[in-house]
Structure I
Amino acid sequence: MKEDAFIEREWLAVAPDGTEQSLLLRVGNASRHSTGDWVADVSLGALEPRPHAIHGIDSWQAVHEAMRFAAVRIKHFEEQGWRFYFERGDEQACASDLFRGV
């Protein structure tokens, strides 16, 4: 992923075994792909080290779908027993805090 993130959010992630780690969620700037569509990279930090390339018909859709993708992946981890917090000692965060309706 490029170093210049379009948006990012940092949370505290707690694994099912109770171990804690800082989690940096990032959506990169959309760029035009050689196929003509647009791509925005999504990074889920330590949860999934490999970035995901999310495509759209224009930059708006690419970023929108990238944000939705990040929320769907976080929901998957929640279902596996992970917990997320805005900060240590703060209220619990969830996938719908990233994208409504997920």
Structure II
Amino acid sequence: MEIREINQFIEKEIKKLEKHYNDKDDKELTMAMGFKVVEELGELFEELLKHKGYQRKSKLDNLNEKDLKKEFADVIFIVLTIAKRFGVDIEEAIKIKMEEMKKRDYSE
């Protein structure tokens, strides 16, 4: 899958979100999406804890590799949605960040 395909999906999702939240102004929608990032990160870390065995037994009994993958995707999708709403070209942003990271010296 290419970033272009993901961007097209995100654009459709944004339209659905804006329609669903049509009574909210732009600031409220942005704030809600910020809260959604926190929620999705919490769910991702809950899955990570489960996969490392740090949850109670009832949660460990429901361990599913697919759930972990879905939680990573949820975080990525909400971040990409926010980036798109702010006009950030995520492919360009990733390239810029990769160039910065290539210059890092981890030996210090």
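All of the numbers you see were taken from the coordinates with simple rules; none came from a lab. No experiment lies behind these values; they were computed from the predicted model shown. Cβ atoms are built from the backbone, for glycine too; each structure is taken alone.
Okay, here's what the table says:
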item: Which entry (I, II) yields the derived value -7000 for helix-only ellipticity at 222 nm (-39500 (n - 2.57) for each DSSP H run of 4 or more, over all residues; to 500); result: I
item: Winner on distance in nm of label points 7 Å out along Cα→Cβ at positions 24 and 48 once structures I, II are ranked, highest first; result: II
item: Read-out distance in nm of label points 7 Å out along Cα→Cβ at positions 32 and 64, computed value 2.7, structure in I, II; result: II
item: Computed 17.2, 52 for Rg and Dmax of the Cα atoms in Å - originating structure among I, II; result: II
item: Per distance in nm of label points 7 Å out along Cα→Cβ at positions 8 and 56, the highest-valued of structures I, II; result: II
item: Parent structure of the calculated result 33, given that relative contact order in percent (Cα under 8 Å, 6 or more apart) is the read-out and I, II the choices; result: II
